[in-house]
1. Given that semi-axes √(5λ) of the Cα gyration tensor in Å, for residues 16-175 alone, derived from a single structure, equals 41, 27, 12, which label among 1, 2 identifies that structure?
2. Which of 1, 2 yields 16 for relative contact order in percent (Cα under 8 Å, 6 or more apart), as computed?
3. For helix-only ellipticity at 222 nm (-39500 (n - 2.57) for each DSSP H run of 4 or more, over all residues; to 500), the calculated result is -5500, so let me know which of 1, 2 that is.
4. Can you tell which of 1, 2 yields 10, 24, 22, 20, 18, 6, 0 when P(r) over Cα pairs in 10 Å bins from 0, in percent, for residues 192-311 alone is derived from it?
5. One of 1, 2 was used to compute mean projected area of the Cα convex hull in nm², and the result was 23.3. Which label is that?
6. Work out the source of 2.5 here, i.e. which of 1, 2 gives that when distance in nm of label points 7 Å out along Cα→Cβ at positions 272 and 328 is computed.
7. Hey, mean count of other Cβ atoms within 10 Å over residues 32-39 derived from one of 1, 2 reads 19.8; which structure?
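Every read-out reported here was derived from the displayed coordinates using simple, explicitly stated rules and does not represent laboratory data. Treat the numbers as computed from the prediction; the structure is a model and nothing was measured. Cβ atoms are built from the backbone, for glycine too; each structure is taken alone.
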Structure 1
Amino acid sequence: MKKKFYVTTAIDYVNARPHIGHAFEKVLADALARYKRQKGYDVFYLTGVDENAQKNVQAAEVAGVKVKEFVDKNTGYFVELVKKLNISHDKFVRTSAGSHAKVVQEILKKIIDRGDIYNGKYEGYYCSGCEGYKTEKDLVEGKCPEHNTKPKFMSEEAYFFKLSKYRQRLIKFAEKYIVPESKKKEILSRLKQELRDISITRKGGEWGIDFPADKKYKVYVWVDALINYISGAKDKWPADVHVIGKGINWFHSVIWPAVLMSARYKLPNTLLVHGYLITGGKKISKSLGNVIDPLKLLEKYGADSVRYSLLRCSIFEDSDYSEEILIERNNNELANKLGNLVSRVAGLIEKNGTEKCENKLLKKLKVKEIEKRVDDYEFDKALNEIFGFIDVCNEYVQDKKPWETGDKKVLYELKESILEIAKLLWVFIPESSEKIMKQFSAKKIVKGEVLFRKI
């Protein structure tokens with residue numbers, strides 16, 4: 001029986017079209033899912049959208065459109081994104097679905113029965129961008145550092161979750177849950193200070209999920225949204241890896257496991273917290289107005305060029321990203337290095353054929369090092385190793401000069417090496433890798449079309 005591997009992305013607000021950060025997270029999780037499938041795991045990959053957020057309601061009001069109509073339209077863009085980006089997800093969850101609401105209410109009833117929810121009054125700062133409450137310690141010069149806006153001071157009756165009750169268990173759990181170490185330390189530092197109970201409802205409003213104990217309230221969006229990981233794949237729970245951005249680390253490192261502890265569910269194994277894509281030193285996001293539209297990039301350059309340019313970014317640190325960076329990576333690495341190798345060798349084999357022999361060239365491919373990098377979620381470094389071997393192969397062609405010698409054994413070594421390269425790259429650029437594997441597995445190898453055109 002195959003071993004299970006369940007990976008998720010965060011679900012995205014649909015208050016606007018997708019931005020490049022959404023594409024980045026989806027290709028990170030996709031590379032991990034494809035790698036595990038290649039290793040023989042029974043993989044389940046869940047992604048989707050958060051349709052119950054107040055952000056969506058506010059954006060619909062500004063647009064002068066009914067909420068459901070607005071949400072449906074924007075959800076369509078996210079469905080289009082995963083399709084055009086060649087994401088191998090198994091399910092796309094929508095939190096407006098009745099099946100999701102049912103699971104949210106079931107879990108909340110368990111928490112109520114546990115005595116972990118009580119009625120009270122909340123006073124404090126609320127950031128509408130985060131859809132979360134902030135303490136003064138969270139603010140930088142009175143502003144939310146995530147959205148660069150001043151939060152609104154609010155006072156309202158609400159139902160509270162006894163988050164503070166789980167502080168010690170959360171500290172212990174965080175030690176083995178959060179990757180990388182720097183993001184773990186951030187959470188542990190906050191947990192070792194005071195941990196307050198949190199409001200888990202909002203009063204009034206027609207959009208969202210009813211709070212089961214009091215229909216005058218809707219469930220706070222973050223509690224509702226996090227439960228998608230169970231409602232979207234109930235029989236696959238617990239998750240092996242949650243892939244999320246650093247801005248929502250607290251919700252996934254503290255609130256989510258505490259909810260699960262209270263409801264007596266198994267806990268997820270790993271939280272992979274990635275950095276942001278930045279431009280001009282600032283996070284790329286809708287709220288900051290410096291969005292790069294991935295659908296437009298995909299229309300211009302295709303899935304693999306976009307995927308590759310994103311997977312070359314650092315996972316744990318913030319990375320500069322722009323259309324110019326995509327073009328540079330396409331031209332210098334995909335076209336000049338990989339594309340050139342494939343084209344030259346295919347043409348030489350078409351002319352001269354191959355002869356099976358011992359493959360000394362392939363021994364220079366550091367497969368274990370590449371796999372370790374992927375196991376450690378360092379996809380950019382795995383690609384460095386693969387492209388290092390592509391450089392070795394290009395140098396081998398130059399050194400052996402098979403266009404002069406017609407050496408069939410050299411061409412056999414190159415053919416087999418290219419097939420191994422394609423197998424490793426399938427995790428990252430699947431469409432191009434499949435073309436290479438088909439081309440170099442054929443009985444008669446021919447030069448074929450140009451794999452990557454220079455932009």
Structure 2
Amino acid sequence: GVAYDLPMTELQPRKPFDWGNAVFGEGKPPKIPAVEGIYAGAYVVQPRDAPGMAPVQFMLISRDGKMLTYLAPAGITILDTAVPRVGILEQELTVGRTGPAKGYQLFLPAGVQLWITGRDGAYLRARLSADQEVWVPKSALRFLPAGTPPPVNEVIVARTQTLKDRVRIRVFLQQRIPFGVQQFSRPQRLILRLYGAISKTDWIRHDFEDPLVGHIQWKQAARKVYELWIDLNTKQQWGYKAYYEGNDLILEIRKPPLLKHGGSPLKNLLICVDPGHGPDLGAIGPTGQAEKDATLRYAYTLKQLLEKKGARVFLTREGSYGINLASRTKIAEAVNAHIFVSLHFNALPDGVNPFHSRGTSTYYYHTQSYPLAKEVQRQLLRKTRLPNFGLFYDNLAVCRMTWMPSILVEPAFIMHPAEEMKILDPKFQRKVCEGIVAGLEKFVKKSKN
């Protein structure tokens with residue numbers, strides 16, 4: 001085995017985390033007793049520990065000498081790190097997490113190579129840099145032949161290219177490596193971060209006539225962590241996407257739409273409206289009203305009001321059928337929509353009082369979507385006169401796409417009797433849709449350069 005007698009200690013009693021109350025409730029500590037009798041121990045693997053499988057057995061000894069032992073169903077395997085293990089991602093898109101089944105960190109396309117340094121159940125740990133790591137599902141990766149060296153790239157050249165509705169930045173690489181994009185609004189900036197890259201950058205070529213991209217510079221942020229800082233000359237970012245073309249990393253930055261002077265600022269913009277759920281029912285109200293049916297009715301009203309403003313509207317569904325969440329965002333990108341709005345009606349997890357926690361809320365994920373979410377939430381509150389349930393940063397699938405500002409709105413709680421009756425009222429339906437349109441107009445008007 002790795003070691004023999006290791007000490008354990010009883011942790012301080014702790015209350016289970018009540019995420020439902022923390023997010024949707026009053027945010028107060030749960031009124032439940034703290035859990036006692038949780039023991040923990042730690043061991044740092046030593047160089048002398050030989051590779052191989054080590055079983056784990058727990059032993060509890062009471063004060064009167066009684067003993068209880070338990071053999072864990074899993075063990076610990078020490079890997080032979082003398083030869084690095086390198087794998088390649090094979091799924092269209094793999095979510096890299098902060099830990100096994102933990103928070104989303106990176107979104108990695110097929111072909112990216114990873115240096116694997118550990119495993120925990122169904123997840124593999126990959127090294128990004130000397131002090132950074134990411135976890136990916138074991139099912140998403142195929143190991144390359146033994147002896148494959150960990151990926152390391154020299155970044156020699158980057159250049160921009162102006163297209164009709166976007167600017168394309170190409171970073172020339174030798175292999176597909178992990179990357180991430182970070183977005184800022186003050187100042188307007190994108191940072192493209194590459195893991196497993198070393199700068200040899202003497203040349204960054206600008207397409208001089210393009211007004212969107214300002215100064216571009218590189219930084220070696222850490223050993224084998226390369227950053228490209230891209231300053232943008234715009235009040236509002238309208239989208240970006242990063243992907244591989246061969247081994248070259250492409251970052252496309254969307255140009256602001258040509259906004260018309262006079263009339264509604266929404267004129268000629270393409271708005272993608274997503275009636276939430278379908279074919280699944282979604283949440284169910286006290287009278288049996290299905291969320292999927294309510295969102296479709298509201299979507300048609302919203303479409304009519306937007307078209308009266310001169311906007312073009314695309315619905316992700318027009319009947320009780322539906323598609324999965326990933327397909328909805330792909331459709332929005334395929335039609336090249338400028339803005340994405342997903343319609344839903346809220347419900348609460350068990351343990352949260354629906355008579356205290358209710359009202360109107362709006363959700364966003366990326367920096368570029370925050371101003372849109374803020375304006376829509378403000379106008380919805382003005383129109384509905386419901387309680388302000390809040391503005392939420394939330395890791396929702398339809399809000400994660402980067403090619404356009406995208407939000408999800410929950411104008412009311414379908415599970416709340418009084419609010420369900422409002423949802424069923426055609427007058428309230430029109431007020432909600434007018435609020436969304438007003439929020440979109442405010443957002444676009446403030447976005448003009």
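1. Numbers: 1: 30, 24, 19; 2: 41, 27, 12.
Of the structures listed, the value fits 2.
2. Values: 1: 16; 2: 11.
For relative contact order in percent (Cα under 8 Å, 6 or more apart), the value 16 is produced by structure 1.
3. On the way: 1: -14000; 2: -5500.
Matching structure: 2.
4. Working: 1: 10, 29, 32, 23, 6, 0; 2: 10, 24, 22, 20, 18, 6, 0.
Of the structures listed, the value fits 2.
5. On the way: 1: 23.3; 2: 26.7.
Traced to structure 1.
6. Details: 1: 2.5; 2: 1.1.
Answer by label: 1.
7. Details: 1: 19.8; 2: 10.0.
Corresponding structure: 1.
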